[in-house]
Structure 1
Amino acid sequence: MERIEFVRRELGKVANAENAKAMAAYMKTDMPFFGVKRPERDSIFKEMTRRYPVETRREYDKAVKELWSQPHREEKYLAIAVARKASDFITPPSLPLYRKLIVEGSWWDFVDDVAANLVGPLLLDHRPRFAPVMERWIDDRDMWIRRSALLAHLKHKAATDEETLFDHCLRRAAEPEFFIRKAIGWVLREYAKTAPEAVAEFVLANRDVWSGLTFREATKHLSL
């Protein structure tokens with residue numbers, strides 16, 4: 001618990017009630033904030049990782065879960081930061097932990113970070129193993145898991161499995177949920193930076209299935 005006590009103490013030193021209120025309003029959440037913004041949080045994270053390095057799988061799981069279990073949002077941000085920093089442990093056994101963060105986080109600030117920066121690398125590095133998992137996730141009952149299946153493609157660039165990406169987008173195209181429509185447009189917009197012609201052809205060929213939001217996001221930087 002030394003790590004937790006350090007984090008709580010250091011966040012408490014720079015807590016700002018006015019910031020906390022504004023940050024909670026922006027995130028539309030009742031979860032408490034210390035009111036510590038990113039630069040100060042990054043400084044605390046840097047010192048935390050120096051004092052309490054994560055060197056084993058057991059330490060990885062323990063550190064992430066302990067931080068995640070704390071009540072304040074900044075503590076949970078630090079949990080995800082630890083998960084990303086200790087990249088040697090972004091390996092197949094970590095997927096249940098990442099799913100836990102997504103399902104329990106259930107809001108875009110948590111979910112998008114986990115999906116793009118933890119689940120995404122797993123899919124990229126272990127595609128034969130995790131492609132079938134993403135096939136289940138894209139139809140999952142939990143909306144944030146479905147969003148994560150889309151955003152797992154976000155940073156794959158030239159290594160994107162284009163066929164699967166396009167299939168996932170079409171499978172969720174009719175969904176009315178804002179966060180799904182936004183995610184489809186976002187992931188297509190990112191892939192368009194790598195393959196603009198392919199994305200343009202795909203988006204136009206399926207124009208009738210996209211929501212206005214998805215179409216606008218997907219074509220934001222395309223000349224159609």
Structure 2
Amino acid sequence: MQRFIIAAGLTLLSSLAVAAPDAFQASYTVTAKGLEMGVMTASLRYTGNTYTYQKRTEANGLAALLSGDTLTERSTGKKNGEALLPAQYLHHHKNKKKDKKDEFSFVTPTQTSGTFNGTAYQLTVPDGTLDMATLELYLMDALAAGKPLDYHIVSRGKLQDYRLRKVGKETISVPAGEYDCEKVEVVHTGSERQTTLWLAPKLDYAIVQVRHTEDGDTIETRLKQYQ
């Protein structure tokens with residue numbers, strides 16, 4: 001179940017200004033082997049010149065009884081005109097056996113300070129580096145504007161390159177309805193993992209479906225409601 005919850009959370013550069021998406025709320029079903037394992041909610045809110053993007057995944061049914069898995073991911077920052085500038089990030093994965101946390105702040109656009117599982121770290125990063133949550137918002141704008149899909153991110157106390165590629169268009173049906181989508185893959189260099197995202201232009205390129213395969217297990221996160 002731990003892998004399922006983490007994968008559901010995947011499910012996104014001050015120098016590359018993003019056209020900030022409109023505020024929204026969405027809910028998703030998380031399934032594996034045809035069984036619903038959990039639910040995920042996502043929301044983007046603005047208060048004055050600040051934004052908060054939060055996702056929360058919870059196991060349900062038998063999975064909840066066995067694991068009690070929850071994953072909270074949150075990014076807060078400033079909205080400078082149409083640009084979103086991340087300031088603080090939290091990734092908190094908790095179940096009956098483990099409690100893992102990654103949180104950091106952008107002290108400056110090129111300096112981060114945080115802790116990963118209790119170990120403090122500081123990083124010098126390129127201008128425009130993102131956290132994993134804000135990256136999703138940048139991806140929405142990049143697809144709408146035809147921008148490159150290459151990013152620098154901070155995750156688990158490390159600076160990482162994160163690259164995606166467009167693989168075509170596809171119409172899919174999810175609990176929320178039928179959508180024409182842009183299909184995008186995450187490039188996992190040197191790994192057998194596969195992560196595919198479907199994003200709907202009709203919803204300003206919000207994520208409609210994510211499919212993640214690792215070690216023979218596949219999890220799907222599918223849009224249930226969007227407003």
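Values quoted throughout were computed directly from the atomic coordinates according to the rules given, and no laboratory measurement underlies them. All of these numbers come straight from a predicted model, not from anything done at the bench. Cβ atoms are built from the backbone, for glycine too; each structure is taken alone.
A few notes on this one:
- Answer label among 1, 2 for the case where mean count of other Cβ atoms within 10 Å over residues 36-43, calculated from the coordinates, equals 20.0: 2
- Entry that produces 3.8 once distance in nm of label points 7 Å out along Cα→Cβ at positions 60 and 196 is calculated, selected from 1, 2: 1
- Taking distance in nm of label points 7 Å out along Cα→Cβ at positions 44 and 156 as the criterion, the top-ranked structure out of 1, 2 is 1, with the highest value.
- Each of 1, 2 could give helix-only ellipticity at 222 nm (-39500 (n - 2.57) for each DSSP H run of 4 or more, over all residues; to 500), but the derived value -20000 comes from 1.
- Origin of the derived value 2.4 (distance in nm of label points 7 Å out along Cα→Cβ at positions 52 and 212; candidates 1, 2): 2
- Answer label among 1, 2 for the case where Rg/Rh (Cα atoms, Kirkwood Rh), calculated from the coordinates, equals 1.01: 1
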